[in-house]
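Undergrad: Below: a set of structures, written as structure tokens.
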Structure P
Amino acid sequence: MSDREGWPYTTGDTNVMNPLNDPTALRLSAGALEAIFLPARGMLGASLRHQGEELLRRVEDLDAAAAKGSTAGIPLLHPWANRLAGSHYEAAGRGADLDLSSPLLHLDANRLPIHGVGWPLLAWEVTEATHARILARLDWTRNDLLAVFPFRHRIEMAVTLLPDGVTVETTLVAGSNGPVPVSFGFHPYFGIPGLPRAQWRLTLPALRRLMLDSRAIPTGEETPFGAFDRVLGDLNFDDGFAVVDEHPVFSIEGGGRRITVEFLAGYRYAQVFAPKDKDYVALEPMTAPTNALVSGRGLGIVEPGGRYRTAFRIGVTAGL
């Protein structure tokens with residue numbers, strides 16, 4: 001049984017119906033947690049509410065975000081996470097020359113292609129939907145998509161909501177005509193309701209920091225990064241990391257509530273994005289480092305017919 005009914009949705013002083021007024025929007029509910037995902041818009045996680053309060057950020061105006069090509073909520077970044085160093089790459093025996101004027105692509109301030117194909121442009125097929133679970137798939141077979149990423153494959157996603165969190169499992173299934181490189185990730189934006197950003201406590205595990213050039217492209221060098229546990233204050237993060245622990249846990253905490261992101265499978269890299277002048281923190285699981293399609297560093301390859309499974313969990317606890 002699927003729940004596709006309009007859900008009254010409040011963000012600050014704004015009162016609207018389902019995000020993007022999308023009739024395909026799916027609502028999940030379990031205990032004090034409620035979520036909305038948009039299969040027609042990239043399987044975007046458009047809302048995650050705990051005890052009626054929104055935990056996601058940049059979801060206030062998804063129509064505007066879609067029009068600008070901005071990330072918001074919990075977006076999948078595919079076929080690459082973060083940016084590429086240029087418009088050409090070669091991976092798994094094939095090359096691609098990107099048309100930077102393509103409406104499928106978004107460019108950063110340095111005119112580098114960032115975050116793969118925009119989430120509003122990828123319509124997923126829902127194969128199962130209940131009050132607490134969604135199964136969906138995306139077939140990468142359209143000619144325009146193959147011009148960006150010339151590897152036939154399928155992405156399968158399972159979203160499961162429990163009273164203490166949501167798990168997102170994503171599996172890349174390679175087509176039969178050749179191997180497929182793996183460099184996708186997610187870019188979830190979080191915030192603590194009712195508490196200024198400066199008072200949020202950020203906790204990171206021990207990691208290895210990726211050294212970046214002036215364009216935020218990894219140079220190939222890494223340095224140790226010890227476990228971090230501090231109130232944010234005016235600290236600023238926009239850093240890439242290689243994961244050290246098998247199941248690392250990242251978190252923000254404050255006001256009696258804690259939001260965690262735990263890497264369960266398939267994610268060996270992370271990006272932490274916490275600009276000091278914004279009221280959000282992004283804790284981003286990544287299968288490969290930024291620019292992996294160009295550099296080849298940390299790039300996984302799925303053989304024809306093979307599968308690459310990933311999973312991460314967003315946990316929510318209160319009363320701390």
Structure Q
Amino acid sequence: MAEEQKHQVVMIGAGPASLAAAVYTTREDIETLLFEKGVIGGLAAITDWVDNYPGFPKGLAGLDLAESLRQQAERFGAKIELGEVMSIKDEGTYKRLATTSGDILAEAVLIATGSDYKKLGIPGEQEYYGRGVHYCATCDGAFYRDKHLVVVGGGNSAVQESLFLTKFASKIDLLVRSELRASEVLIHELEKHKDKITVHTNVTTDEIVGKDSKVEKVVGTDTKTGKKREFPTDGVFVFIGLDPNTGFLADSGVELDELRLVKTDVNLQTSMPGVFAAGDVRSGATMQIASAVGEGATAALMIRKYLEDAHQTHEMPAVPATVNAE
């Protein structure tokens with residue numbers, strides 16, 4: 001029987017948090033493997049334009065940022081493998097990860113699988129994604145100066161993001177499927193912006209209609225009258241929540257919060273010793289690329305300390321470090 005594959009650090013996900021963490025671990029000659037089931041760079045890679053990443057005054061394409069992070073991590077020796085981690089189990093000294101490439105063992109693990117924006121699942125949503133349909137006001141709001149917008153959602157995030165978008169848009173139609181579920185403080189704040197934000201309760205969002213790669217209107221239904229309603233718009237922002245990529249942690253013992261985000265302590269360590277979390281999948285994350293990168297760096301330093309302490313305590317044989325790439 002072949003000897004099981006062992007690694008010092010396995011990072012689940014290859015978004016900004018993991019790529020930044022890998023830069024730090026590999027520069028310390030800590031052998032590091034990243035597993036990514038989708039796109040290297042995560043949500044950042046499929047974001048059309050990033051306008052608020054520090055150090056780039058003119059902004060940059062999300063794909064370019066993701067590629068730069070990948071190249072930097074690989075330059076120091078990080079290895080990226082396309083595949084999916086399906087479960088994680090604590091076996092003491094090592095954590096066992098069941099993957100599409102077979103089981104692997106890791107001394108330390110970083111969970112950085114991120115979250116996906118919940119989708120409406122309506123005609124036109126996918127077709128105009130990044131070209132009039134957005135899920136991040138701080139990322140894309142500035143593209144709509146003096147424009148007309150539709151915001152979909154009725155919770156705190158929808159109201160908060162609508163208020164933020166008033167900095168740019170001249171008019172906002174907020175479509176709420178039933179009633180507003182935001183806090184009283186936010187609803188009170190909403191009242192102060194009646195000149196720009198019009199709230200439409202009991203209105204579903206049925207279709208996003210456009211022409212020549214440009215969004216033109218949103219079609220909905222008044223749930224009380226059954227009548228169709230149309231809202232002319234230059235862009236649509238959807239804020240109906242996030243779906244954390246934590247399904248693989250079911251029955252693992254890694255503690256999640258009520259939103260299924262990974263709970264961590266001040267050192268970004270989860271309830272499973274040696275397993276850390278960073279970025280959008282972590283409970284309390286700010287859902288910003290710059291924050292994810294910062295958390296990744298912090299997690300890497302905490303992982304280094306964990307490995308140092310573990311080796312001193314258990315006298316673990318070190319996994320040979322990967323030679324830095326040319």
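Read the figures in this text as sums done on the coordinates, not as results from a lab. Here the structure is a predicted model, which means the values were calculated and not measured. Cβ atoms are built from the backbone, for glycine too; each structure is taken alone.
Undergrad: helix-only ellipticity at 222 nm (-39500 (n - 2.57) for each DSSP H run of 4 or more, over all residues; to 500) was computed and gave -1000; which structure, P, Q, did it come from?
TA: Details: P: -1000; Q: -7500.
Of the structures listed, the value fits P.
Undergrad: Out of P, Q, choose the structure whose coordinates give FRET efficiency 1/(1 + (r/R0)^6) of positions 99 and 139 (r between Cβ atoms, R0 = 25 Å, to 0.05) equal to 0.70 when calculated.
TA: Values: P: 0.70; Q: 0.20.
Source structure for this number: P.
Undergrad: Consider the structures P, Q: one of them gives 1.5 for distance in nm of label points 7 Å out along Cα→Cβ at positions 235 and 251 as calculated from the coordinates. Say which. All intermediate terms of the calculation are to be shown ahead of the outcome.
TA: Numbers: P: 1.5; Q: 4.4.
Working through the options, I get structure P.
Undergrad: State the single structure among P, Q that was used to calculate Rg and Dmax of the Cα atoms in Å, for residues 67-146 alone, giving 18.9, 58.
TA: Numbers: P: 14.4, 43; Q: 18.9, 58.
Going label by label, the one that fits is Q.
Undergrad: If P(r) over Cα pairs in 20 Å bins from 0, in percent is calculated from each of P, Q, which structure is the one that comes out at 34, 60, 6? Don't skip to the answer; put the middle values down first.
TA: Numbers: P: 34, 60, 6; Q: 30, 49, 19, 1.
The read-out comes from structure P.
Undergrad: Work out which structure the value 22 belongs to, where relative contact order in percent (Cα under 8 Å, 6 or more apart) was derived from one of P, Q. Don't skip to the end; give the middle numbers.
TA: Working: P: 17; Q: 22.
Comparing all candidates, it corresponds to Q.
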